[in-house]
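Each structure below is given as structure tokens.
We did not get these values from a lab; they are worked out from the coordinates using the rules stated. This is a predicted model, so every value here is computed, not measured.
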Structure I
Amino acid sequence: MPEPVNHQVNAARKTFQTLYQISKLLNTNLDPTTLSICIRLCENGVNPHALATVVKELQREVKAMNDGQLESSTSKTNTTK
């Protein structure tokens, strides 16, 4: 790989690692794959505020679904005892 391209790849990797560390410090609960998708969406013109709103809503929905499943399995355990 030519030197300028290699330098660009290394710079992009370091930038992503920095963004991921910031994401962790801000407790976004985004894994590297999801963060990468969000970055690409923003680079392609998606409004970052709208994207953040959607991500937060999806995280709330997933939490609600998981909490519902936990309650369901807990009630099943209590009724079988």
Structure II
Amino acid sequence: MEADSKPKKFGARLCCVCNQNVAALKRPKTLEQIYRECFYAVIEEEIHQVILENQLLEPGERIATGASGGKGLISLYKLI
């Protein structure tokens, strides 16, 4: 039996995306338990797919954003 590279906490659930790291949060939309870094990747991919499917932006197009200072705005800036 091989030793795991990372110690696992008893009762801790692994990320449903990578199956390697302990899940840090549960997505309200899907109830998936996800590691923080995997969550960012999943959200970025979902937003990217919505933009492509709905043809919201064209290559080289400029966008403007408003600043309210809330958590949602900071997340939006990171994604853009």
_Given a value of -29500 for helix-only ellipticity at 222 nm (-39500 (n - 2.57) for each DSSP H run of 4 or more, over all residues; to 500), calculated from one of I, II, which structure does it belong to?_
I
*So P(r) over Cα pairs in 5 Å bins from 0, in percent, computed for just one structure, reads 3, 12, 14, 17, 13, 10, 9, 7, 5, 4, 2, 1, 1, 0; which one of I, II is that?*
I
